[in-house]
Structure 1
């Protein structure tokens, strides 16, 4: 049995090594789940964020790496149980010259520019917090947004807090990560599937119920910087979903 999973270049969740090998926390977890249900071959398909949902919905591949679950997205695809819950943060130039700590703080600086990947939930979060549309610069790929921060073309890049911390750690000091104020119930992320591929999702969910939160799962995720802060809220959300 073969399964193709699509991913984007977004450490620590997924990325391509120089030799083309796909790796990352979400891909590592998917590999464990798929092998447990008898999959003998896993193909990895790099793509852009804006193509993830249309691609799986059209059947060009079997599943996507986790992304934030929203009602709008759920009209296009089916989501697994949640696997992580993560708040937002900014990637900014070292020293944070404009003192940007949240979407609201950025909104008070009319000249500040915020980079966001096309189609990601951070766009709506920024607008809801008062960031003007003319302050927002859209990118297709994370690498381009990071380069824009480094060059000063934008003042901040909005993404997941944990992802930004990883990028900052690898930057050699050129950028730093700023976590937004913690929310009581951070948004959850889950694998997504074509709506007609219910059998694969059902089998994945069976394994998630068995594996998520286990010692092995926590140890494997810790290698990528995913800790109890991201795992435990997802477990609580999964239990709530199961009990509905």
Structure 2
């Protein structure tokens, strides 16, 4: 089976993928993006994030990204297609625009005005939304609220559809049916050279963490498809799975 590299969402770290790493085992691995996890204090840039992903790849891999990680994974696939055997984009089919950048910046200002810079609020949120073991892993990796402005700036200038269209390999777009970041999923699917769309019923934005086993199985299916075909193509192009 092809190796798998996981890329986390905004403010989180590679620890967000702890359940998937346990389920898939080696050689699956997760990266920390600049400004997150073990790399807190660094400035986040899209180029630096792409470099972090590519540096973690020893041989062509299935790159799996959630939320911010989905945009980073897409950029990595487009810019280094020789390293990316396949692409899984989860919760990242929303076109970045000025409105989204404004929402990110507003959330940052509100959190940073709190006495603990939103740490307590973030901890309560993740402990409420996520399974206990996953929540503790996420919190153990740290919550990098301070990185939001750099991420907002990077995504505002990112033409994700052009980059996605520039990747010649297979792509799986996976969204929870209740995820607000699935708004433009059909446009993303149309942009793929070889893509399929999977909607998971009754799941929200944190699908990979709230439905860990189910998501891990989808990743495993994609990785096995790449290994079986040997050409990096899923079973059918442009398909929609509900």
Exercise for the section: Give the label, chosen from 1, 2, of the structure having the highest value of mean projected area of the Cα convex hull in nm², for residues 46-141 alone. Expected result: 2
Problem - Structure (1, 2) behind the derived value 0.25 of FRET efficiency 1/(1 + (r/R0)^6) of positions 78 and 134 (r between Cβ atoms, R0 = 30 Å, to 0.05) - result: 1
Handout entry: Among 1, 2, which structure scores highest (criterion: distance in nm of label points 7 Å out along Cα→Cβ at positions 30 and 182)
Key = 1
Problem - FRET efficiency 1/(1 + (r/R0)^6) of positions 94 and 206 (r between Cβ atoms, R0 = 41 Å, to 0.05) from the coordinates reads 1.00; which among 1, 2 - result: 2
Practice task
Taking -11000 as the value of helix-only ellipticity at 222 nm (-39500 (n - 2.57) for each DSSP H run of 4 or more, over all residues; to 500) derived from one of the structures shown (1, 2), identify that structure.
Solution key: 1
Practice task
State the single structure among 1, 2 that was used to calculate Rg/Rh (Cα atoms, Kirkwood Rh), giving 0.96.
Solution key: 1
Fill in the blank from the handout: Structures 1, 2 compared on relative contact order in percent (Cα under 8 Å, 6 or more apart): the greatest is 1
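Coordinate-derived values only; no laboratory data. Predicted, not measured: the structure shown is a model, and the values here were computed from it. Cβ atoms are built from the backbone, for glycine too; each structure is taken alone.
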